[in-house]
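A.B. asks: What follows are several structures.
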Structure P
């Protein structure tokens with residue numbers, strides 16, 4: 001018994017002394033490896049560290065030092081083996097090895113295996129770094145899923161009319177897709193006074209017969225010796241918002257400026273003011289289709305993260321209001337940049353570096369809800385997003401094509417502009433537009449006239465502006481959202497003009513092009529009130545008629561010497577006697593509305609013509625609808 005006990009103690013002592021001997025030798029090899037690293041003898045150091053770990057597979061310092069060498073040599077394969085071994089031998093004692101293994105596997109694109117090691121770190125760790133590991137695991141699972149479920153993506157280079165040996169980026173497009181503005185990074189031709197060898201300028205291309213023309217400088221009044229970048233051209237191409245830095249009239253490092261077309265030329269840019277611009281970095285503007293909301297990025301204090309997205313709206317007087325942070329649904333503790341509000345006014349594309357994604361910056365989309373909150377951002381998917389940085393993207397009015405800048409093989413230079421079919425899951429609402437030209441009916445000369453688009457259901461003015469003075473041109477965007485729109489055009493000395501557009505979500509929206517010939521006010525001239533509505537076989541005015549009739553009241557107030565005859569007209573359905581009586585009552589209903597709006601009844605007369613003055617044959621439903629109308633005519637006192 002005694003001899004047996006003696007043998008056990010002797011064995012334990014031998015094991016202990018042997019273990020100590022191994023630890024001591026491993027430590028000596030480790031110290032020698034440190035000396036060899038200082039002498040840049042890396043291969044010798046690697047050999048010594050491997051020997052140290054053979055003697056003691058729990059020698060943490062040797063794992064860490066060997067990992068640093070492999071990391072410096074960018075030897076991911078050896079790093080992976082090293083940290084997996086360390087995790088197996090020391091993971092529970094020091095969970096950091098799980099994290100190192102996970103990070104190495106992530107770098108090697110082994111996402112599921114990396115996720116498993118992140119989970120091991122999470123299970124054995126309660127530090128603040130645990131949350132980072134949780135997010136890293138989710139990112140691994142997201143990337144793996146994204147790679148296994150790629151979205152449709154076939155980018156097409158816009159060609160050498162747009163792209164060059166320089167970098168082209170940050171495109172901006174008009175609603176009719178006839179004008180494309182880009183930022184180009186050019187080498188400076190002057191002394192590098194501020195140490196910068198390049199500058200950014202805007203270039204523009206026009207689509208002619210389906211092809212893009214060679215880009216040319218946008219304007220000497222906008223492009224300067226400094227850099228101009230990150231621009232947003234309005235839907236009609238008549239205004240441009242952009243970023244410029246270090247200007248004498250700036251409020252911060254970078255401010256947002258505006259220029260507009262006048263007499264065919266771009267005006268000298270104006271700072272949009274200290275209400276929006278701060279003493280910090282304010283950049284990357286995106287203007288809504290109606291020109292009433294401006295989105296931009298800023299690093300001003302008080303935000304959610306480093307760079308946040310803000311927006312400002314115009315008040316009734318046309319002034320920008322104090323910017324509002326777009327909120328937690330979009331902004332994170334990281335950076336959100338390059339907002340692009342689609343012409344539908346409800347779909348926002350942006351980049352973020354602090355969401356579960358594939359790269360440094362990924363592109364996302366969010367939709368505005370009915371209560372003006374924003375939906376959870378959706379990643380645009382792989383391969384639109386990659387392991388690199390995807391910073392900005394724009395989408396055309398129809399919502400089926402996206403444009404962005406990328407550095408790809410077989411390009412013309414560094415970054416080129418590409419376009420691609422945007423997959424269905426991240427498309428905005430389909431938007432169409434009305435493009436028109438207003439001229440004098442007799443001289444055919446272009447007119448600068450007021451125009452407005454009104455949602456007849458809500459009586460809300462969606463858009464109002466003035467046609468281009470030299471050309472008489474205008475453009476207005478329309479949403480297919482079951483709305484009934486009225487287009488009103490007016491000019492002093494001319495008759496009223498109105499159009500009606502009914503768009504449903506089921507419609508295949510096609511752009512509507514109008515040539516509007518305004519009639520000078522004179523006796524005998526007639527105008528159709530296209531937005532006065534009655535029910536079938538009824539002379540009760542519908543609520544949607546208010547907008548049109550209020551415009552007629554306004555017209556009569558502005559022209560107090562004018563008297564008018566209000567006439568009602570029908571199709572040929574029903575007896576002539578019935579139709580004549582119905583049309584007379586409809587004309588009377590319009591007259592009564594105007595009289596109740598404080599217009600002297602002596603200036604008004606009414607008559608019903610029934611089917612006597614049809615404008616087209618009553619041989620189809622479309623033609624019969626054209627014949628059912630209300631008009632007014634200028635008459636003598």
Structure Q
């Protein structure tokens with residue numbers, strides 16, 4: 001018996017006679033010049049009289065963003081990477097006309113020298129199960145293409161064969177949990193919204209993805225917007241809503257445009273609007289553009305933003321399912337959650353539960369970024385070990401360096417060290433380790449990362465993004481940031497660690513919304529797993545990773561200085577002065593910490609931080 005993934009993957013292999021080129025149009029590839037590659041391909045095909053026979057179509061993110069721009073040539077499914085406009089002539093001449101694979105444009109493993117012709121052969125894709133990303137990168141984001149692969153069949157089944165209660169029960173049985181970060185059971189949220197009294201109800205798709213390094217929801221809206229629309233329409237039918245909204249931040253112009261185009265296409269085909277499929281159900285969707293406030297990812301703040309006021313969170317209860325947009329019951333699910341719905345309705349809850357683990361069914365999309373060889377969109381069954389993501393899919397740490405930590409859950413998550421490499425990546429396991437799933441941001445760090453500075457970075461972000469409505473978050477994040485900045489500048493004291501902990505508890509217990517309650521997570525997790533780095537900063541005036549330059553500026557050890565002047569001669573900032581017979585001095589205001597003086601001194605008279613040559617001692 002084939003698995004659900006095998007069945008879906010087999011459906012997406014085009015007919016053998018169909019010749020076409022699918023070019024990755026994701027934002028990373030776009031920034032690397034995919035538009036120029038497309039223009040060059042079309043010009044080359046036209047000059048050879050092949051433009052009509054071999055269409056070039058733009059698709060969503062193919063996946064491996066570190067190798068873009070990329071494209072896939074069908075019917076063979078050959079994938080080419082790191083393309084330039086001048087490669088277009090070679091592809092058309094060699095592959096399209098002569099039928100020969102262009103070996104030099106294939107991805108080559110730098111360790112084994114092996115070249116990969118198809119996605120399925122590559123380690124990056126081999127361990128993935130791409131259900132939510134089933135169409136991204138292989139199906140153009142237009143309704144006629146979506147419908148070739150049973151698009152809107154789940155909607156037809158729900159409206160024609162199931163009652164709203166049956167739809168909700170199927171979603172509950174699937175075990176689907178909200179992919180926006182909280183992990184709340186999706187079917188239960190739908191049930192609560194349906195049961196809430198109200199003359200009308202709303203469905204909101206939360207596309208306000210604001211985590212640094214996260215691009216999962218954006219890529220789904222860009223690469224497969226109709227799966228999200230279909231999920232929203234089914235959700236509207238299940239909870240009794242007639243209006244839907246897609247809330248997308250303004251920084252995602254391509255996601256906004258693709259969503260609007262998909263809505264227009266769906267209306268034209270009667271999947272949106274009045275009397276959908278002539279089955280008596282009315283539902284429409286519009287796009288609302290947010291200003292990009294991180295706090296608007298929180299449900300109540302998102303609602304106030306849609307209503308036209310400042311995006312401030314409100315107290316809960318009442319929950320949006322009871323009293324949401326314009327005071328009416330409102331269902332809010334994020335992009336990835338809704339993209340799962342057509343799969344569940346079409347294939348059934350039991351098939352969906354084949355993947356994942358008990359209490360964590362299905363797959364999860366991660367944005368793999370940071371110090372890893374292959375970055376990009378990754379989708380794996382929930383419960384997949386972190387090690388698989390870092391090494392099997394991501395290819396390991398560049399430069400032979402050591403894995404140090406993984407930041408999961410974005411600014412609201414935590415940092416997990418090397419001892420957690422085998423942790424199952426699911427909601428419960430991450431929470432027990434002091435982190436969280438979040439929306440799926442996954443940032444990998446190597447040995448050159450300072451964990452104190454990472455905590456400072458995330459606190460700086462959340463403090464800046466705090467709406468300021470409640471005192472614990474407004475003042476607490478500011479005080480915590482000040483302490484972390486003191487520590488990274490060498491002015492910290494051991495009592496600061498207890499202060500950070502106490503402030504963290506205050507924020508967790510007293511903040512109005514999830515931003516404040518989760519803001520301390522990076523600090524708490526780094527204190528828990530990397531306390532030795534905090535102590536090195538405080539006790540020894542030393543940053544083990546060499547990141548905190550205020551701690552690692554060179555200083556001359558007077559008892560060892562021979563006043564030879566070699567250090568002053570090589571200093572590019574003219575920060576070193578002295579005279580014969582008197583130890584030289586370094587002006588910290590001028591020093592740029594280039595370390596040339598350390599390399600030049602023959603007497604080991606120049607140290608960094610609190611310990612001479614601390615880098616060598618602490619590696």
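A.B. asks: Rank structures P, Q by relative contact order in percent (Cα under 8 Å, 6 or more apart) and report only the one at the top, that is, the highest.
C.D. replies: Largest calculated value belongs to Q.
A.B. asks: Figure out for me which of the structures P, Q the number -10500 belongs to, where helix-only ellipticity at 222 nm (-39500 (n - 2.57) for each DSSP H run of 4 or more, over all residues; to 500) was derived from the coordinates.
C.D. replies: Q
A.B. asks: Continuing with the same structure: Comparing FRET efficiency 1/(1 + (r/R0)^6) of positions 377 and 545 (r between Cβ atoms, R0 = 41 Å, to 0.05) across P, Q, which structure shows the greatest value?
C.D. replies: Sorting by FRET efficiency 1/(1 + (r/R0)^6) of positions 377 and 545 (r between Cβ atoms, R0 = 41 Å, to 0.05) in descending order puts Q first.
A.B. asks: Shifting gears a bit: To test your reading of the models, identify which of P, Q gives 43.1 for mean projected area of the Cα convex hull in nm² when calculated.
C.D. replies: P
A.B. asks: If you work out distance in nm of label points 7 Å out along Cα→Cβ at positions 273 and 465 for P, Q, which one comes out largest?
C.D. replies: Q
A.B. asks: To continue, here is another question. Using distance in nm of label points 7 Å out along Cα→Cβ at positions 497 and 569, single out the structure from P, Q with the greatest value.
C.D. replies: Result for distance in nm of label points 7 Å out along Cα→Cβ at positions 497 and 569 over P, Q: largest is Q.
Laboratory data are not the source of any read-out in this text; all were calculated from the coordinates shown. None of the values given here were measured: they were computed from a predicted structure. Cβ atoms are built from the backbone, for glycine too; each structure is taken alone.
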